[in-house]
Structure 1
Amino acid sequence: MRVGVLGGGITGAVIAKRLAEQGHEVLLYEAGPEIGGLVASHTVGGTDLEIYYHHIFTHETSIIDLITELGVDKDLEWIDSSVSVLSADGVLRSFSTPKDILVFRPIPFFSRIRMGAAGVLAPYLFRWQQLDHTPAVTWARKLMGKKAAEEIWDPMLRAKWGELHTEVPAPWLWARMRQRSRSRGKGKEKLGYIRGGFRKLYLALQNDLEAKGVKLHFDQPVQRVLTDGIKVHGVQTSAGIEELDHVVSTIPIPRLTSLLDEKVPASYRERLAQTEYMWVICVILTLDRQLTPYYWVNVADRSIPFGAFIEHTNLIPPSDYDGNHVVYLGRYFPPARYGEEAERLAQGNLNEIVGEWIEHLSRFNPDFDPTWIKKVIPFRTQFAAPVVRAGQGNRILPFATPVDGLWVATMTQIYPDDRGQSEGIHLAERCVQAMEPRLLP
């Protein structure tokens, strides 16, 4: 069979790899210059560094197995993480171990015990399907108490989802708790990182695809998916028309929708049109010194205009980046139609927005001076994560579509998990498994 795969992120690349291993002729179309998707990189101090912060957890066997299979495991290191919370009172407190939670003063003592127990036990006491119609903010209050929800979970949900934070269903939060609890050993969280950047993995994967005969079409976005409304026939790009037996789309749903014509059943196109994505602004700062002693800071102070603070060089040493200290600042926000602030973040001057953010860095370190910053590298993307709402489990798309031979595998189908490299691989494996009966000669 001739199969076209749209999108060269982790899901598309692994689908292409598995289909090629089964003996199919595979063509992969990627709009960028190489595979990787949201794991694209920028060079800092001569070393590749992800544009959008990445790490892996100890339980993520899919990505660990791929790293090992491709021979990149020699560069994979496991490091104790360090987590803190910048709470509403402006104090930065460690939040890495059970002991840290027990002495977390903004929350009453018995609420701390309740919150710590809930974080460990909730993933095992509930099935996510039970919670799918319950808002995360409501579930957090019932599970951990009002004060813990107000101090920790409400601000974190607001930082991640903006104006939509009250609509996020509880399974999303349940999955975050499960992810964190599964990556802890003796109370400490361990995180994995490929020294020299995850680009090493994607270059190895790209070489593997080429060795398996996958035809890689870079800088060549698909312009149309060709169907007669019943069966897929191929794709059209700037290079012309390619006839195919199957087409697998791993690109964002709105982009796929724009490639389909009126021959595709209207009911399916309408279903696709309901899918929305969160935007993200992510800024890489290089500094001449350390800003905080923590890798990850949960920003629970609502007066700060960004929700993510990750000091990457508190996980990986600055020497890997020619002595530069690296900090990520990030903010997710909904589509522009959700208000003036969302519109400003989506369409406003990125340098001006980042300038406003930098003014708040003294909240993380009172000694901070803007002269510490050596370089500011901002990025913004429209399709960072799918919007999820109550009852999301009922809206998950099947891999098969009403058009024979057209398949869809995107981050929208990972729910209740969040998008990540291991989840993307698992999604690819499930998609290929679903396709197998239809790929027989």
Structure 2
Amino acid sequence: MSLADQYRQKLVSADEAVKVIKSGDWVDYGEFAGQVRELDKALARRKDELKDVKIWSVVNPYPTEVNTVDTTGESFVWHSWHCSGADRKVVKAGKPVYYSSIKYSEVPRYVRERIEPIDVAMMQVSPMDKQGWFNFGPQCSFTRAVCDRAKVIIVEVNDQQPRCLGGYEEAIHISEVNYIVEASNPMPQLASPAPTDVDKKVAELIVEEITDGACIQLGIGGMPNAVGMMIAESDLKDLACHTEMLVDAYVYMDEAGKLSGKYKNIDPGKIVFTFALGTQILYDFIDDNPKCATYPVNYTNEPYIASRLDKLITINNIIEVDLYGQCCGESDGFRQISGTGGQLDFHIAGWLSKGGQSFLCLPSANKGPDGKLKSRIVPYLPPGGIVTDPRSVADCIVTEYGKYKMKGMTVWQRAEGLIGIAHPDLRDDLVKAAEAQGIWKKTNKIG
């Protein structure tokens, strides 16, 4: 049977496709910008017919219909590998979102070996090519692992999805697909917020540590983005990219002639990533671009692989750090905000890289609900606060008041160094807390 005949045979409406989903099923909704849209609406229309359909998602960028029509989780139970702003709105509205803790580089194995079998996998893809392949678009991640584990595969073909070259595991063949649904939906536009003065100062402190030929990994958020934009405007040259998330800043870096990648130990010349989220400028840049290579996350984020890159510089955000050096990058007490994601993977890889460095950045303080200044360097993590980067792994912490490298330091040295980069108005309180916790004797001084 020709590819065209196979396509016509498998092409159905969204409402027809979701009829395969039964009460109690596990359903994968796709990843990042590849999360399904028309299939989501169709499944929501079956709310009164279904119970306990358990849905997997990751960094959901869209308001979802199943969560809009089912506010209790009786029909559709939402699960996330990494929570997003849209997920937090679902929680705020009173519906539970169940988070699964991960080390991102390991998720393909979790999917293939540990989690419940996936009854139905649904994902957005780009249009089929002449060889019969549907490209996963800017979310290679662990999509192939999901397809390998699924009993039924439904693709939602979006003519606005960019086609991202691999790498490997970046596509699925029509012969493996059960149903095809056609749609046309714009890509999610996730613009980074304009950098604050604090972001710019932190970026300045990090950029001064970067040298020609370095390989850059940027995490999500204003501070890493500010670093990328500052790099684009710097005199640095022959830089490279090996990252989990590709963002707009890399486009500006490349257009400024910074990303030759010629000194990369692996994938020379290639901008390597596992997923991309940003604005249209990014999606246009990665579409059919042979300079870009998308890989599964057990390649991009695996510390053994990433650390083979010399001068790997990793830059990620955290929410708070305590005086012992424990870093929380994902929760506010018991409230899950995001997830571990690949932060731990890359922080380890940067340290292991020859000439590499790993930075964890945060503002020194913010204003609390009462309007008072609240330190983001804390005596100890609050109840429920999640340790994203354990103190045995975390190294260089950066605020607008400086940077402190913790590896090899004693507990009192860490406390002293971290207090030295805390907000000046809050340092005395941190000194008193350190003394009360027995970190050092009162005769010790903060330098």
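Values quoted throughout were computed directly from the atomic coordinates according to the rules given, and no laboratory measurement underlies them. All figures in this text were calculated on a predicted structure; none of them were measured in a lab. Cβ atoms are built from the backbone, for glycine too; each structure is taken alone.
Looking at distance in nm of label points 7 Å out along Cα→Cβ at positions 84 and 108, point out which structure of 1, 2 has the largest value.
When distance in nm of label points 7 Å out along Cα→Cβ at positions 84 and 108 is calculated for 1, 2, structure 1 comes out on top.
Out of 1, 2, which has the highest value for mean count of other Cβ atoms within 10 Å over residues 132-139?
That would be structure 2.
Out of 1, 2, choose the structure whose coordinates give log10 I(q)/I(0) by the Debye sum over Cα atoms at q = 0.05, 0.11, 0.13 Å⁻¹ equal to -0.18, -0.91, -1.26 when calculated.
1
With distance in nm of label points 7 Å out along Cα→Cβ at positions 28 and 300 computed per structure, which member of 1, 2 shows the largest figure?
Going through 1, 2 one by one, distance in nm of label points 7 Å out along Cα→Cβ at positions 28 and 300 is largest in 1.
Comparing FRET efficiency 1/(1 + (r/R0)^6) of positions 52 and 364 (r between Cβ atoms, R0 = 30 Å, to 0.05) across 1, 2, which is largest?
1
Comparing mean count of other Cβ atoms within 10 Å over residues 292-299 across structures 1, 2, which is largest?
2
Given a value of -6500 for helix-only ellipticity at 222 nm (-39500 (n - 2.57) for each DSSP H run of 4 or more, over all residues; to 500), calculated from one of 1, 2, which structure does it belong to?
Only one of 1, 2 returns -6500 for helix-only ellipticity at 222 nm (-39500 (n - 2.57) for each DSSP H run of 4 or more, over all residues; to 500), namely 2.
If distance in nm of label points 7 Å out along Cα→Cβ at positions 308 and 324 comes out at 1.8 when worked out from the coordinates, which of 1, 2 was used?
Answer for the origin of the read-out: 1.
By the measure relative contact order in percent (Cα under 8 Å, 6 or more apart), tell me the structure among 1, 2 with the highest figure.
Once relative contact order in percent (Cα under 8 Å, 6 or more apart) is tallied for 1, 2, the winner is 1.
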